[in-house]
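Listed after this line are the structures, all set down as structure tokens.
Read the figures in this text as sums done on the coordinates, not as results from a lab. Owing to the predicted nature of the structure, the values given are computational and were not obtained by experimental measurement. Cβ atoms are built from the backbone, for glycine too; each structure is taken alone.
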Structure 1
Amino acid sequence: MSAAMSTSESQDFSNRSGLAPEVRPASGYAGDISPALAWQWVQAGGAVLVDVRTDAERAWVGQVPGAAAVAWKQWPGMLPNPDFDAQLRAAVPAGHKVLLLCRSGVRSVVAAQQATALGLEAYNILEGFEGELDANGQRGHLNGWRMRGLPWYQ
């Protein structure tokens, strides 16, 4: 989406699929969106960004200002967070979309499916915080929240 597009235009759900052109249809949740669109929706006030990475990932790699921290799995051991449902419900006010972010856009898909099962309008943020692996097996060079220059801190 162009930077010149207004917030109201980014939320226009008028195409044939019923989704904004910037929303990719998905199975089991509302859709996949770009990091830039996610940030626009958060800034407009109708969506909550939920970071589903572990506490260790957020502490060591970085985090998004204002994002709710609700781990899908917990470090060490990467065991499922038994309090995920309750923590997610507490983080998302009624009537708000929930935008789920993980390292690379994989765990956030499963979290978006679970959020949808809880009755929330859930979206997966494509590319994740660090992005996909490049030819050298490194993240942060091809895409992702950080590489796209969106707000974050460490």
Structure 2
Amino acid sequence: MKLLVLHGPNLNMLGKREPEQYGKVTLEEINAMLRDVARQHNVEIEIYQSNHEGALIDKIHSAIGSAHGLLLNPGALTHTSIALRDAVIASTIPTVEVHLSNIYAREPFRRASFLSDVALGVISGFREYSYVLGLQALIYHLRAASSV
């Protein structure tokens, strides 16, 4: 099973950016956690971060036919990007949306997601463990749905 993990804008700043909101764990530490979970489940993952919407869209397009699932933290693009939503839909890759903070307990503009209704599910508010839970849920879903 091959999974793609995408981190959106500003997530490369984790550990430095608003630690009271996002915690002190760095993106590299989150990636190490995800690699450990993937190894435990005998799953291959590719991890990619970009601050550019088009680069994330290109990565989704390039995963069509090779990735069985997508774990996506779109960052602020959650609330603004119809193009990213369209890429997820066009890819038909089962997607789990994750967020470090509880977007539903934040500013009103952060409570709306252009992706949540096209994702299998959304996990938010558990900081770095949102990623772990999201990856585990994605693996569980894919294994339950087929023999991948």
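Laid out as a table, the results:
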| quantity | calculated |
| --- | --- |
| Winner on mean count of other Cβ atoms within 10 Å over residues 71-78 once structures 1, 2 are ranked, highest first | 2 |
| Which entry (1, 2) yields the derived value 4.1 for distance in nm of label points 7 Å out along Cα→Cβ at positions 55 and 135 | 1 |
| For 120 (volume of the Cα convex hull per residue in Å³, calculated) the corresponding structure among 1, 2 | 1 |
| Test item: FRET efficiency 1/(1 + (r/R0)^6) of positions 23 and 119 (r between Cβ atoms, R0 = 25 Å, to 0.05) calculated as 0.85, pick one of 1, 2 | 1 |
| Identity of the structure behind -12000 (criterion: helix-only ellipticity at 222 nm (-39500 (n - 2.57) for each DSSP H run of 4 or more, over all residues; to 500), calculated), options 1, 2 | 2 |
